[in-house]
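Structures given as structure tokens follow.
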Structure I
Amino acid sequence: MYDQAILVISTVPSMEVGKQIANALLEKRFAACINILPSVNSLYTWQGKTADDEEFMLIIKSWEELFSEQLIPAIKSIHPYEVPEIIALPIMMGSEDYLDWMREVTGD
């Protein structure tokens, strides 16, 4: 049984790429739900230069047990960035009904 629910955050260059990743994760049952937030401004250093890009943010609800072996490779197989942001935060608490639904749709 999956125990540790997580939020995975990844930024993408377009809504189209975000939907491709979201659909792949849902199809493979690696995530229960993905929110795509429009128009986030990302400032970061890349190859010695400061970049300032408009991106879309994915907020992926999943499980720690799926993160390293399933989620990361699935995202990287579609993501166009050389080094995509793929980070996870623990969900400290959640309604049992929602967590049960997450387990059901991710195949646990």
Structure II
Amino acid sequence: MNWINLVSEDGLTKIKELSYQQPQLIFKHSTRCSISVVAKNRLENATTPTGVDFYYLDLLNHRTISAKIAEDFNVYHESPQILLIKNGECVYDESHSGIRMEDIVEEVIK
């Protein structure tokens, strides 16, 4: 998997813009949380769908971006958490053990 690091609010703006061309996925990860590590490993070991950009947000180093994500996409902050962005909106979010590549693929093809 080729993660794109999300390290600025400008990156979040870019995600919104690109989501009109193809789905964008944000993975909010806490490096101190074992559940988050397991979720990340599951994603990395699964077959990655084509036509989706995968962004990685280190929550411990970028808390303000995480707060902006919650505000902009009207989702409750959780960790770990994935958000699928299409046409500038979050169309799917999931957290903890509910993070599964199979479900992401289903949402991408909708």
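Once Rg/Rh (Cα atoms, Kirkwood Rh) is calculated for all of I, II, which comes out largest?
Numbers: I: 0.99; II: 0.91.
By Rg/Rh (Cα atoms, Kirkwood Rh), the leading structure of I, II is I.
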Tell me which structure, out of I, II, gives -11500 once helix-only ellipticity at 222 nm (-39500 (n - 2.57) for each DSSP H run of 4 or more, over all residues; to 500) is calculated. II
Value 1.7 of distance in nm of label points 7 Å out along Cα→Cβ at positions 7 and 95 was derived from the coordinates of, among I, II, structure I
Computed 1.5 for distance in nm of label points 7 Å out along Cα→Cβ at positions 23 and 47 - originating structure among I, II: II
Assign the value 17.4, calculated as mean count of other Cβ atoms within 10 Å over residues 15-22, to the correct structure from I, II. I
Using relative contact order in percent (Cα under 8 Å, 6 or more apart) for the comparison, can you identify which of I, II gives the largest number? I
Who wins on distance in nm of label points 7 Å out along Cα→Cβ at positions 31 and 87 among I, II, i.e. which is largest? II
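Here, each number is a calculation from the coordinates, and none is a lab measurement. Computed from a predicted structure; not experimentally measured. Cβ atoms are built from the backbone, for glycine too; each structure is taken alone.
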